[in-house]
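Multiple structures are listed underneath, in structure tokens.
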Structure I
Amino acid sequence: MKASDLMIKALEAEGVEYIFGIPGEENLDLLESLRESSIKLILTRHEQGAGFMAATYGRLTGKVGVCLSTLGPGATNLVTPAAYAQLGAMPMLMITGQKPIKTSKQGRFQVIDAVDMMRPITKFTTQIVSGDRIPSVVREAFRLASEERPGAAHIELPEDIAAEETSAPLIPASTVRRPIAEYKAINAAVAMIEQAKSPVLVIGAGANRKLTCKMLREFVDQTGIPFITTQMGKGVLDEHGELFLGSTALSDNDFIHRALAKADLILNVGHDVVEKPPFFMRPGGAKVVHINFQSAAVDPVYFPQLEVVGDIANSIWQLKEKVTVQSQWDFDFFREVHAAYLTHRRELEDDDRFPILPERFVKDVRGALPGDGIVTLDNGVYKIWFARNYPAAYPNSLLLDNALATMGAGLPSAMAAKMVYPERAVIAVCGDGGFMMNSQEMETAVRLKLHIVVIVLRDDAYGMIKWKQANMNFANFGLDYGNPDFVAYAESYGAKGWRVGATEELQPRIRACLEEPAVHLIDVPVDYSLNDQTLNVTIRERSKAI
């Protein structure tokens, strides 16, 4: 058969449902093969949007999301999504085109070395030089992209290779069982837990796996040990319960760090060095047990005393089976800290000043969404407020990026989330800066008839950098801009546009948009002027008083 036909059959064999992207002339054989396949092409308006959608599909399903581009500028536009998936541990495969490699009459027009370009930001990258290599290359790309730690893979399919004939057979996926932790490590961890006075769990990005969530819930229910999450560990366990102490949204000085400073043992589950450190180790401080798929990457602030390396879910199950609740365990201080944090948080949650304060905004979004609703965040100062103040009830119900932390991913991520979970409510929260970086995907969302709500927080500036600029005593310079009429802009795509004119209008408007199937955009002016008071000064004073 034609090599491009074999390529599509190999993707079908891997269970691929969608290919997100923009084909070019170098992809035309592949596009024709795709036309009659079971895989659906999702044509986007920019390769970056396609890459973010593929990565988010991988993040939500655990299966490899696939995106497609042509050569040259199409391939370079996938660099940011590649880094997004690689740093965020999202399984994704990029397929890029290339000019013929056996004979070429166009010199180096549009030709770059995309394989070498992708090498530092992927787990696997290669050029297919023969149609007979397609089955093994595709199988290896999927294997590496999906195994722990997941990430990005890249295959370049040249135009002449795609058109050649091949009779190579497909290679089926092999059965894989992850290694489990050695029993001596489990027994040592049990001894440390039972000897501790104030143990605490810290749940990181690597623990955000379906079976791990189940085992952690059973472990917490059985032992009563309280837990803390990193930003990308949010929702692994229901954050409405009394054992949830909070999320590490700030680098230091927040209430949560007071609790961590009091712990004498930290069970660090699924720690990923890509995230900002959830705590800093100091000589003579709390002991740390590292529970992860891989061994620890040691640095000056992270040097665990014990490593339990193996399948995380199995490790937690083994600990649950062996740990006995101890009478000396004391969590009173943790509860005091959490109560102080809740008191602090609630002070501005009902404030009705306008433009809206972020505390009120987060509360209104949570109040409008059902428990299993999904919020996807772009990147901006509001991300701190969601990480800190938004109680997530389900895994992957608050999709934020604390790895690459790129702007422009919020809208495409919401689109992919709605495709994976069409029955669930989905809201994208974007700053005006991040939204405009991929706002053209509004047309894609309308064309796909997706029911999503896009909330644009408008402050007419790159607000997070402006806030840090002021905190570092620099002059206000270079960060303010103008915006389009977002309501008219949404309507020009065939979406529905809304403008909030008072804080009390927001939650009813969100609820109404969630009831009406369509692509909705809500323009919400936001006031970040109290960030210093509520995130820095007040926290330092109140947390010291505990």
Structure II
Amino acid sequence: MAHVPHPSSVSGAVRPVPEASVVHMILRHARTRPEATAVRSTTASLSYGQLWRRALVIAAALEEAGVGAGDRVALVAARTPDTVAGALAVMALGGAYVPIDPEHPGERTAAVLAGAAPKALLHAGPWAGGGASAGPPSLPYVDMAALPDARVPDRADALPGPEDIAYVVFTSGSTGTPKGVRVPHASLANYVSWCGELVGTAGTGSPLFGSLGFDLAMTSLWVPLAQGRTVVTVAGLWDQGTLFGERERKYTFVKMTPSHARFFDVLAEPPRYDRVTGLLMFGGEGLDPALIASLGDRVEGVRLVNHYGPTETTIGSCAFSFDRGTVPSTPTVPIGRPAWNTRAYVVDDALRPVPPGSPGELVIAGRAVAAGYLGPRPSGERFIDEADLGGRAGRAYRTGDVVELRPDGTLLHLGRQDDQLKVNGHRIELGELRHHVLSVPGVADAAFDIVRGPVDTLELFVRPRAQGGGTGDLAGEVRTALASVLPSALVPEEVHTVPEIVVNANGKCDVAATRLRVA
């Protein structure tokens, strides 16, 4: 029987991806253009030849520590050339790297290590974040900075296959424990190939300034390297000279969250994007057309891309290209069409198609979809079979995002179905946040809100167990407790104690009314 197209679905282009992994792509550049610069920081750089040789040295050290194909390796992911070589080494071994932001608190790091169960921890030089106590005492620590430059056997004949896992990124979990998302090489290779065509071949590469503990920054890491261009590591948002200083040749693209753009926009000298990059990519949050308008002529002639995708759909699974003169008159900029070899369905709660133009849940299927979670329930509640949607058998992921399919075949993001929040591109589920807040002695209930501004922040309202005094500095205690387990971007800037959390007629928390109860 011929397949009947889903009435509210859209498909990306069907394209072959001949190379099985990013490792194959980087090795090709190392062989054909060994002197080209792969990674550059303010203090060091690695050519493609040097990057590959350094990865071989690190891979040999990992093997000596007992790491083999299929194993996971925790990688302390500072934005340095060594980190890039380390990630490449783990993948070249057939293992999966697990990035750990060195600025995350020790408890968060310990939770990730417990969930990942790595065979080794890879770092460069002294590491204070979590220390040796973060992992099991028997966990081998491999210091890349201490490894000599030596000749070791090449691994070109034993590179990873398409279904081997490339990396595991831990996202927010509704149970209070972060969830590890397993991404196979075929999905990553498909992503960088699609995104590489999306951004084009002009320019020198991309600046890397986001946290490598989340997958938002992986676009700025693996896409330029897959293209044979240069990754420029940036110490942080304060390093405006490296990020937006005058350049002989423009970047191929710069990727940021809308919150980053709002932050940069209020600097004494807002960046002239038209002078530093040919393309500006937004991701991690909904994109407001008003933000584009606020950038004015600083994006004149710059191609703009709205990039969408949960971690479970390999960094990004949809994109919408436009420019300053073609900003749509929609509530948010559309998220566009799916990536190569990827399909998007808009469905109701029973997975039935909704009519085009009507709101429904977005389900992503095809090559973009990750292999599932670590642990005893790899499919969780959101990974399903595409056959359940009337399509072919294969992995699909229920995003929990509400979208509609527009007449031009693009998708418009309308909001969330559940309690998940995005703050400065970092994802957190209210279930996890509530778990941590309610674990603080003296807290009876909690409510949350996002305060939009140059940098988005979380605002937290807590109802004490003790009424009429005696709570002490409960707000301070809550902030301290959250700072010990959450990335700094997810720790509420403001914590207020209130006598009650107001519930509206629909049985949902009324944050606006609750705010009025703040003393």
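Readers should treat all values here as calculations from the given coordinates under stated rules, not as data from a laboratory. The shown structure was predicted, so the numbers you read here are calculated from the model rather than taken from an experiment. Cβ atoms are built from the backbone, for glycine too; each structure is taken alone.
With helix-only ellipticity at 222 nm (-39500 (n - 2.57) for each DSSP H run of 4 or more, over all residues; to 500) coming out at -11000, pick the structure among I, II it was computed from.
Details: I: -11000; II: -7000.
Source structure for this number: I.
Where does the value 62 come from, among I, II, when volume of the Cα convex hull per residue in Å³, for residues 414-461 alone is the thing being computed?
Values: I: 62; II: 88.
Of the options listed, only I reproduces it.
Say we calculate distance in nm of label points 7 Å out along Cα→Cβ at positions 190 and 270 for every structure; which of I, II gives the highest result?
Numbers: I: 2.4; II: 3.8.
When distance in nm of label points 7 Å out along Cα→Cβ at positions 190 and 270 is computed for each of I, II, structure II gives the biggest number.
Suppose you compute percent of Cα pairs over 41 Å apart for every structure in I, II: which one lands on 26? The read-out comes from structure I. When semi-axes √(5λ) of the Cα gyration tensor in Å, for residues 126-325 alone is computed across structures I, II, the figure 40, 19, 15 traces back to I.
When FRET efficiency 1/(1 + (r/R0)^6) of positions 62 and 206 (r between Cβ atoms, R0 = 25 Å, to 0.05) is calculated for each of structures I, II, structure I gives the greatest result.
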